[in-house]
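**Q** Next come the structures, one after another.
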Structure 1
């Protein structure tokens, strides 16, 4: 029997503090970054971020449904209400959900990859929809289990036919099967544009003629280039604090792409662009494309 070792958050934090102390390219004083580490230890979301170095699908679902800390912790409240990327992610969640609703129709095959917790799909209105098949692909068993729990009421009401599969989406070989595909996480986490192009080509092949693909992308931060970044109406101190948490502490930095690069990748894969939906701060747009 394999025994999973208990996670010692203090040991993890100490290792991160040592890493910060050796970092000579911090954008804020090291003492402030170390203080952030100590504060992150004080609430569950922060401990998860320190432990895993990523935001899992469950925690993404959490931040999209909470604008302030349920426990009242000051740093979690800041993170949920002021962190620029988190605010953009929450707005993108609802923009994407509304876009999905507009394309939802009866007798369609709708695929979510990776499906994660699948909340935005579970929250759609299926009252006028019949005979819809929803397929969720994910390589994470825990994500699939949580997706099944979210969708079970709709399955019980016979609103949807649900198929959840453990599958490596990078090896996707579906062909002309889906009317609608939504996929965000993989292209956001992949820096190599040729790999992203290959992924978009797989999605294109998996769609039926005139099928719709919905995705998202992070735009470049003003910390990378103040003059070309499209970000607007963000507080520089919030941007610096966010950078310290995600980059200096978590070592988590999703790929950033301009609108023109994202359009070019989709068009190279064969898609035509239908629409681009920007959040208030132009940080995390939703892009809608059609199989031409």
Structure 2
């Protein structure tokens, strides 16, 4: 198995597009339900820095036990202290820089496993779908160590125990995320919001309107906007725009694609309209956004 994981992190980010890696190849045929290794096992090979990348169908959790570091998660730069718990959902661009000698574990789980253990919807799945950094405690550190020991061992019922420990770990991470950002009090509205968000993610590049999504959800556009505004403080149209511009920022920050190409990739038929929309939402043009990022990295 060691030979199948060497391409998880690549420290050279010169490709034309955001690099997306699979840890085990085809996730449907994983030899184990998860993979776990120490932070040092991979980061020490790259001078303790892991360049920006994302995993299309893999969810990662990191527990930093000793040492410090920095996490770049999408557009955020987050410091990592001892006993930091990091949640990186599938598809989110991330990068790490650690102090030499940092200790902890990285747990990688296939999205297929999350579907079976957590389900495709619900507050827990929505919480796990938000990247972030939370505080771990001694019990969570002990659970991670137990998971690592079980993964490295050959005891009877190993796979069953790994799945059970994975479920507990995901539950603890979801709890930390929900404690930090509780779901809306209206359960019916919360369910509608989750369904709306799932549809937006699935049809983002089709540039559907609020009315289109409301029709698919069998509610009125007014009701949908009211529920979204109550939960997020913004109208439904703003959430759609925000999801699209998040992907635009990813492409501008982590690829060398021309702005025109990015516009077409995101479903815009007119690159000039894309630039105007980006400028209206982000406050600066796509080229200025990229130049600002380039300048901040020098």
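Read the figures in this text as sums done on the coordinates, not as results from a lab. In this text the structure is predicted, and so the values were computed from the model without any measurement. Cβ atoms are built from the backbone, for glycine too; each structure is taken alone.
**Q** Upon calculation of mean count of other Cβ atoms within 10 Å over residues 214-221 from the atomic coordinates, which of the structures 1, 2 produces 22.0? Working shown, then result.
**A** Values: 1: 22.0; 2: 14.4.
Clearly, the read-out refers to 1.
**Q** Comparing mean count of other Cβ atoms within 10 Å over residues 126-133 across structures 1, 2, which is largest? Working shown, then result.
**A** Working: 1: 13.2; 2: 20.1.
Greatest value across 1, 2: structure 2.
**Q** Then there's this: Give the label, chosen from 1, 2, of the structure having the highest value of relative contact order in percent (Cα under 8 Å, 6 or more apart).
**A** Greatest value across 1, 2: structure 1.
**Q** Ranked on FRET efficiency 1/(1 + (r/R0)^6) of positions 198 and 238 (r between Cβ atoms, R0 = 25 Å, to 0.05), which label among 1, 2 comes first with the largest value?
**A** Checked 1, 2; max of FRET efficiency 1/(1 + (r/R0)^6) of positions 198 and 238 (r between Cβ atoms, R0 = 25 Å, to 0.05) sits with 2.
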